[in-house]
Structure P
Amino acid sequence: MVRKKVVLNACGVKSLGGVKLFVEAFELLSEAETEITVLYSENEFFSELKNQSLENQYVTFIKLTNKRFLHPFLYIITNKNQRKLIESSDAIVHFGNFGFKTKIKSFVLIQNILPFVSKDLKNMILKIFISRSIKLSNYVVVQLKHMGELIGQEYKNKVIEIGEIEEVTVNAKNNSNKIVLFGSKVSNKNFNFMVNALKSTSLSNEITVINPPKNIIEFNCVFTETQDQTSNVMSENEIYFHASEHETVGLPLYEAHNLGLKLIIPDRPYSKYFKGDNVLIYKYNDIQSALEKIELANNLKLKKSNALIYNENWSKILSYI
């Protein structure tokens, strides 16, 4: 069997969600009789990944140190040998939203929703580069349908959706009425709305904030460093409160769902996948509506509840190479 040669362009990938996505793709493709070349720029994570792959003769790592704004033009600034290696491959998958022009089949993964929905200068500039990547690529990889719907209609035949959602039944959390939420400095995450809503309530719920930007004396603030630590904190609660205006996926929602927590989430496009007695949807940015749903959750006692498991099927990409 002839191994397919695939380049994974992971330059600029450093967010937790982006790293998780890359690792899943890398592991699947490494096991799929492929020869992989990884382009990377972030030292700490990719050095660890490189060490784990030392015994795999079919994996090559190339570090590029160029500034982030040059990543859409990596083909110009790579050297002759690097370009030759790229062009001798069967395909290239660009993570982190930015692709560059090649002669081989190309895929660009769009995993940042904000350039498509925000009008600030930074995101408008990012959209220009992302739109260029979409135009240059043979295929556009998205995680879920609502993200694919933001890609221009002229490119709809390029879109490959890799996200898969499975429904399962889990034991429901009951009796504690404890609420958990995530802290964030990012305005899109709407953290201040959640704080203001919970401070204004007369409910007696115990409230835990995971990784807040600063300590909040009214709440229990917990700082975690690993996914296991975060899951342990979440599992001690009964209600998960979420308020983001936009999400590409919203992985914490799926995790809380699988832990049996009740979800209090706004009526946004990423919320449409969640249904059932343990999902209470409030009017976006409406404190009174959110508090009403929390009160309903306090009185909702379930033994079992439906939950959604989110996975990504990277084998779909192989079928296009």
Structure Q
Amino acid sequence: MRDAAGAVDVLIVSLGSTGGLRAADAELADSLRRAGASVAVASATPPRTVRTLALTDLSWALAARRVARRELARHTPRAIIYSSTTAALLWPAPGAIRFDAPAAGNRPGRHGLWQRPLERRRLRRASLLLPLSEGALREVPAAARRIGRELVLPVPIEASGVEPADRDIDAITYAANPRKKGLDRVLAAWTAVRRPSEELLVTGVSEQDLRRAGIELPEEGVRLTGMLARNEYRALLRRGRVFVCAPRREDYGQAQLEALADGCMLVSTPAPGPYAALSIAREIAPRLVSEDLAGALRIALDDPPADYSARALQSLAPFSSATVDRLVTEQLLPRLLA
């Protein structure tokens, strides 16, 4: 409980630049509350769209600093968690940093010219490093890593509802940031192997986003759903047979993990980055993870492994809400408030 002076145990500075990040921050806040902590969430206001990644990160970092300063004027937190290294770049006060990938990994060359050196300083000063995966932790510069200051804290992944008797959606993909997600490669593979009755649903992206990315949808066999509410999107996953993707880089892959949880087979190309679902997909059905995306798609649709869904759920046990809650209660909260 907060006292009259506005004291709170944990302040989460939420960048929320994607739906997945917003959901992850909400999940973390709920988990901390279940552990007995009082939590305030400071959500950054989305800035206007700019042309380069360097300017985009600057705009979001400024937005995070503004909202953090505002909330620090209202509350006196015992600990702060910055959600993403971008949110921490211009922080008004040190804290823990939770991240899917550091700029050291996903902002090469000119795209991370100013972010990478500043990020190294922030990571060294952070009270805790909270990567979503072991792969994300491996991308942290060695100088910023210290034993006892690191805790891998994944986003909870659970099935979203009862699996229907019949899966009536042939294939589905999530294409926010369509070039990075490789939507053009997915569409090329789908066009090459689809049969006349089959349809691919493209979610998470608008017609304007596709035009901006220079991507055109085929005239047949593909349907754009536009932006969907989270419950609507997960309902589509429960009806899907295959989730297909070809990311040029994957910083975490929450959409793929959710697809596995809701019973979709994951067909994917290999990708650089801390792609959490990739090792799971390879272990369950290695034929469905291939540079030959078209061939893997046809295998999934024509010759699906009989036990795929059950094995996927077993592999997702480390991502369960119960497991994450235990990490938060037994390891995260005591270290945050020490």
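FYI, it's all coordinate maths here, none of it is from the lab. Given the structure is predicted, the values throughout are model-derived calculations rather than measurements. Cβ atoms are built from the backbone, for glycine too; each structure is taken alone.
State the single structure among P, Q that was used to calculate FRET efficiency 1/(1 + (r/R0)^6) of positions 31 and 175 (r between Cβ atoms, R0 = 41 Å, to 0.05), giving 0.90. Matching structure: Q.
Any idea which of P, Q comes out highest on volume of the Cα convex hull per residue in Å³, for residues 55-94 alone? By volume of the Cα convex hull per residue in Å³, for residues 55-94 alone, the leading structure of P, Q is P. Here helix-only ellipticity at 222 nm (-39500 (n - 2.57) for each DSSP H run of 4 or more, over all residues; to 500) has been calculated and equals -11500, so which of P, Q was it run on? Derived from Q, not from the others. Assign the value 0.3, calculated as distance in nm of label points 7 Å out along Cα→Cβ at positions 287 and 303, to the correct structure from P, Q. This value belongs to structure Q.
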